[in-house]
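These notes open a run of structures that come right after.
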Structure P
Amino acid sequence: MPSQRQLKGRIRSVKNTKQITKAMQMVAASKMRRAQEATIASAMYAETARKILAHLAQLGSTDGHPLFEQREVKSRLLIVIASDKGLAGAYNTNVAKAYIKELLSDEAAKIDTKAIAVGRKVTQFATRLKGAVIEGVYEDLPEVLDGSELRAALDSAYKMFVEGEVDAVDVIYTQYVSSITQTPKVERLLPAGKAASDEKYTATDVLFEPDAETVLEAVVYRLVGAQLFQALLDARASEHSMRMMAMKNATDNASDLIDDLTLAMNKARQAAITQELAEISGGSEAMK
C-alpha cells in the first residue's frame, strides 16, 4: 500500500491537472459560444447557396459550363478539415475514419484520390498513409474566420476540376448539430449543384446580364465558397464543443480520483495511528 507521502504527492499532482483541465474547459466553452454563433448565423446563407446551385444546375443555361459539367468520376479531390490541436475527444479520429472510408471506397472503385489537408492533425495522419497524395496543407488558421482562409484551397480545387485533373471535389468535415451532437459528413462541392441534385425546385425563365457565362462564373465561385466556408465554421464549432466535453469529463474524472486517493490516504493514516497505539500499548504492557 502506498505511503501517506506518496498519496499526498499523487493528490497534489491530480489537483494540478484538474486545474488545467478546468481552465481548458472554460476556454473551450467561451470559444464554442462564439463558434456556434458564427456557424448558426451563416447556416441559412449556405443552405440558400446550395439550393441556388441546385436550381441553376436544372437550367439549360448552365449546359456546357465547366463548373456544372457532369463527368464519370475517375479522379477525386477531398478537402479534409480537422484541427491543429488535440485534446478534443474523438473529433480528429472521426474525421480520419471518414477520410479512410472514402479512400477505401475510391480504391475499390479504382478512383484516384487526392487530398487537401486543413489542420495539423489531419496532415500528420494523411502523410503517414501509404500512397496518399496530398496536394496542399493549410495549418494554423486564425481563431476568428472571415472566409478568406481557404480561398487558396478553393482556387486549387477550381483549377483542378476545370482542367480535368479531377472529376469531383468533396469536403470532409464535422457537421455541427448541437453542443452534444457532431457528425462527420462528406459533401460534394464540384460539379456545382450536385449536392442537391436529388431535390427538385421549380425552374423558371432566368435572364443573365451581361451573359450567362460571366454571371455564372462569379456566382458559382461565391456560392461554392460559401459552402466550403460553412463547412469550416461547422468544423470549428464541433471542435470546440468536443474539446469542452472532453475537458469536462477529464475534470470530473480528476475529482473522482482525488476522492479515491483521499480515502486511501485517510485509511493509511488510520492504519498508521492504530499501529502506533498498538506499539505503545505493547510497550506499556512489557514494562509492567
Structure Q
Amino acid sequence: MIIAGALVTSNDAGLSVPDWPTSFGSWYKIPKLVGGVKFEHTHRMIAQVAGLLTIILAVWTARVEKRRWLRILSYAALGTVIAQGILGGITVLFYLPPAVSSAHAALAQTFFCIAVAIAICTGRKWIEEQPRIEFDERRPSLFTLTLCCIFVLYVQLILGAMFRHHGLSWWPHVLNAVVVSFVLAWTAVRALTLYSQVEAIRRPAITMLSLVIAQLCLGFTAFLTRVAWGRDAVQPELPMVVSTVAHVAVGALLLATTVILAIQVWRHVPVALEERLPDAQSDASAA
C-alpha cells in the first residue's frame, strides 16, 4: 500500500479519480485503468484489502488474545487504517492540500509500524523465548536513543512528504537527513558494541545501519533525478518515479526496523532503574 501510494504521488496521479468514496460515481465498478487512473484506483483497492484484513485482525485479536496491551494495539491499527482512509478521501475532496496529504503519508507508515509490532509480539519466537535481561546503565540509555531515532525519522518523513506534495522546499529534508544519519549511526554502533551477543538486538541494528546507507544513496539519486535533472520535466519520467518510490519504500522499512529495535531493546536491555533502588533506600534510611 505504501509503494502504491508513492506511485500515485510520484506520477502526479492524485486526482486521476476525481471523487471519493466512489470511483467515477460507482462503488464497485472498476474504471478503465489508463493513465493516472491505474495508479490511483489500484491504490484504493489495495487500501480496501488492507482495511478488511485489519478488521479481521482486530476482531480475531479481541477474541483470542489474553494480553490486554496487544488487544489495544490491534484497536490502534484499526483506528489508524480508518483515519488513513478518511485522510485519503479529504486529499481528493479538497484537491491535495499539502498538510493533509503529508499527514496521510505519515499515518500510512504509522499503520505499517503498528502492524509490524503486532506481528513480532504474536510470533512464536516472542512467546517462547526467555528474554536475556542486561540492564543498561549508560546515559543516554540505548532505549532512549531508539526513541530519538523514531522521532527524527518521523520528522524526516513529514519533511519529505511536504516536499513531495509541494508544501515545502527540499533543503529542510536534506538538512534533517544529516541529523537522522548521525542519530541512527550512533544508536546502531552503541547496540552492536555493547549487545552484539543478543541476537534480537544485533539483527535489527545491522539491518538499520544497512538501510540508512541504502536510504542515503536512494535519497541522493532521487534528488538528482527529481530536483537537479527533472526540474523542468513536463511529466514524471521513469528514473524520477523509480528512485522516489524506492526511497519511500526503504524509508518505511527503516522506520519499521527502528521500531523493532526499540521493542527488542525495551525487552532485553531495560534501563537500570533497579540498580539505583538500593542507593535510594539507604538514603531514605539515613534521613
Structure R
Amino acid sequence: MKLLNTKSVLASLLAATVFAGCAFNQSTPKETAMISNKEKAVQLLTSIETGDPKPVGYINPNKYIQHNLAVKDGLAGFAEVMAQLPEGSAKAKVVRAFQDGEYVFTHTEYDFFGPKIGFDIFRFEEGKIVEHWDNLQTIVEKTSSGRSQIDGPTKVNDLDKTQSNKALVQNFVNDVLFGKAPNKITEYISTEQYDQHNPYVKDGLQGLGEAIEYLSSQNDMFIYQKTHKVLGEGNFILTVSEGSWHGKPHAFYDLFRVENSKIVEHWDTIEEIPSQEKHANSNGKF
C-alpha cells in the first residue's frame, strides 16, 4: 500500500498551495459535479491508504481551513503530515459516512501514527472542501461491552426524521450530559436497548450508570461545557462538544443511533485539546 508521500504527489500538493489559482484536479468539472460530497470525502480519506492523488482535487487549494491542531493550514499542511508517515504505514477504512447540508461527517478506522478511531467533518463550498475538523482516539482492543469502538449498523434510515432526531439528541445533551435535568435520561435513551461502543462503558442504562458512579466517586467526571455542532442524516446524529476531563480541556464527539424516537446506540471519541503553544494553526479545535 502506498501513501500520498511520493515526491511527485507532494510537489503537486505544494504547488497547488503556492499557486493559488491552480487547483490540483485530475477530473473535469463535469466529472466532479457528478460525484456527491459524501463520496468525495470518502475518496479523500481512502486515498491516505491507496495513494490515489485524484481526490486531493476535491480540496479547494485557495481555502482549506484546518482544525486538527497538529496540522498546518492549507494543502501545504496536509502534504507535510503525509510526508512524515513511514511509507506503507497508513490505513483508512471509512465505516460510516453521512451528509448534512454543506457538511459531510465520517467514522473511520485508522492506522495513522498508530491505530485510531476517528470522526472527520468536512465543509464544502461549491463542491470543494474548504474546512476540516476531526477527533481521534487510540483503539482499545478489550472493551467493557465486548463491542469494538466502530462496529455496528451503518445503514441510514428515517431520512424524514432527521430534524426531529437532531432535536432529540440536542435535548439529551443539554439535559443529561450538561447535567441540567439528568433525571430525564429515560426520555431519551431506550430502557430496552442501549448498545455502547465507548470502550470503558458496558451496554445498557445500567452500564452507563455504573460508569458515571465510578467516575464521580473518583472525582473525575467528564464535564460538557458547550456544544458546537449537531449534524445528522436520518437515524444517525453526531454532536461535537467542548468540555473537560482529568482537569484538562477535551473535545467530545458523540455519534448516536436513534430508533423510534429513542437513542439505542452510542459511539464516541474523546481527545485532549493541546495547549495553545502546541497549535500548528490558529483556527481552534472547533
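4.0 is what came out when distance in nm of label points 7 Å out along Cα→Cβ at positions 54 and 86 was calculated for one structure; which of P, Q, R is it? Considering all the candidates, the number was obtained from P.
Each of P, Q, R could give semi-axes √(5λ) of the Cα gyration tensor in Å, but the derived value 39, 25, 16 comes from Q.
Using mean count of other Cβ atoms within 10 Å over residues 166-173 for the comparison, can you identify which of P, Q, R gives the largest number?
Details: P: 24.0; Q: 15.0; R: 18.9.
If we compare mean count of other Cβ atoms within 10 Å over residues 166-173 over P, Q, R, the biggest value is for P.
Using distance in nm of label points 7 Å out along Cα→Cβ at positions 102 and 214 for the comparison, can you identify which of P, Q, R gives the largest number? Please list the in-between numbers first.
Numbers: P: 3.5; Q: 2.7; R: 4.3.
Comparing P, Q, R, the top value of distance in nm of label points 7 Å out along Cα→Cβ at positions 102 and 214 belongs to R.
Starting from the value 3.1: which structure in P, Q, R was distance in nm of label points 7 Å out along Cα→Cβ at positions 78 and 230 calculated from? Could you put the intermediate results ahead of the total?
Details: P: 2.3; Q: 3.9; R: 3.1.
Structure of origin is R.
Which of P, Q, R yields -7500 for helix-only ellipticity at 222 nm (-39500 (n - 2.57) for each DSSP H run of 4 or more, over all residues; to 500), as computed? Show your work: numbers first, answer last.
Values: P: -21500; Q: -25000; R: -7500.
Answer by label: R.
Highest-scoring entry among P, Q, R, by relative contact order in percent (Cα under 8 Å, 6 or more apart), is P.
Throughout, read-outs are computed from the coordinates displayed, never taken from laboratory work. These figures come from a predicted structure and were not determined experimentally. Cβ atoms are built from the backbone, for glycine too; each structure is taken alone.
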